[in-house]
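Bear in mind that the values in this text are calculations on the coordinates, not laboratory data. Fair warning: this is a prediction, and the values are worked out from it, not measured in the lab. Cβ atoms are built from the backbone, for glycine too; each structure is taken alone.
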Structure I
Amino acid sequence: MAYKVIHYKDKYAKEHGKEPKIEEIAKELGVKKEEIVFSLDAIQDPVSLQEPVYNESSESLYLEDQVKDHKNTDDMWTERMAIEGALKKLNEKERMIVVKRFFDGRTQMEVADEIGISQAQVSRLEKSAIVHIKRFYR
């Protein structure tokens, strides 16, 4: 799609002496204007977040310093993503126990009562889950 857009833009510019508007391109190609924008974005070269955008003597300003993430506002979002990934790799019972114990703040006895197993089983499953998580992230 991006190459069709580029081809049309070049053709239009030669004929009219100016760039076409997104709406004109979309109409000509029979697609939504969002598809035009997405396709052009898809062929852009990626930029590293560690790329300097400003240098003065020993001071550098990097792209990552200028990016603000409104969705993930806490400082620990990368850790949270890693934890979520690890939880997905556990079996259902291990995941439920880890969530109840470490995220809901329940004791092993409370978890045992809630899911109908012994406290010793909760302890074994919890230890097993922790071993699995450690193995995933070594």
Structure II
Amino acid sequence: MDRTFDRSGLEVLSEEECWRFLEAHHIGRLGVTILDQPEIFPVNYVVDNRTIVFLTAEGTKLAATLLGTAVAFEIDAADPMFHTGWSVVVRARAEEITALDDLMEAERLPLQPWGPGDKRRYVRLVPTAVTGRRIIGASQPDRASA
């Protein structure tokens, strides 16, 4: 498989690779705008038919997610010893799941809140763009050939 690198030398992940990372992990960060200020919230999530679903309670996160024009969602991992890592960013629109059939499907997903509180509101992130980058590490030979 041919690799593509951006101008800074980071490997560009394909959308398929990004979805594999998203499906293999379950904690991410949701970026929203509240009163023209960026905010980031950790959420546990599941991937469902190329969308991201999470549970939340009523409050700032839900309001900002549903009233904002767009949201961002990010997951990543890094190995500081080998200077390697990756990041996946999903730009999306957020929709609360409210239709009865959709709620019944969402309740069957393997999704349980990790934090305290009464989290009964399902939110679905419908991607508009899915991108990712991987840091190969300065000591690895593939990077030198890029």
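Have a look at I, II and say which one yields 9.9 for mean count of other Cβ atoms within 10 Å over residues 39-46, as calculated. Numbers along the way, then the final one.
Details: I: 9.9; II: 15.9.
Computed on structure I.
Out of I, II, which one gives 1.17 for Rg/Rh (Cα atoms, Kirkwood Rh), for residues 15-86 alone as computed from the coordinates?
Details: I: 1.17; II: 1.02.
Source structure for this number: I.
One of I, II was used to calculate log10 I(q)/I(0) by the Debye sum over Cα atoms at q = 0.14, 0.18 Å⁻¹, giving -0.71, -1.04; which? Please report the intermediate quantities before stating the final value.
Values: I: -0.84, -1.00; II: -0.71, -1.04.
Comparing all candidates, it corresponds to II.
Suppose relative contact order in percent (Cα under 8 Å, 6 or more apart) works out to 13; of I, II, which structure was it derived from?
Details: I: 13; II: 30.
Going label by label, the one that fits is I.
Figure out for me which of the structures I, II the number -18000 belongs to, where helix-only ellipticity at 222 nm (-39500 (n - 2.57) for each DSSP H run of 4 or more, over all residues; to 500) was derived from the coordinates. It would help to have the intermediate numbers written out before the result.
On the way: I: -18000; II: -5500.
So the calculation was done on I.
Say we calculate FRET efficiency 1/(1 + (r/R0)^6) of positions 7 and 111 (r between Cβ atoms, R0 = 35 Å, to 0.05) for every structure; which of I, II gives the highest result? Don't jump to the answer; show the numbers that get you there.
Working: I: 0.05; II: 0.35.
That would be structure II.
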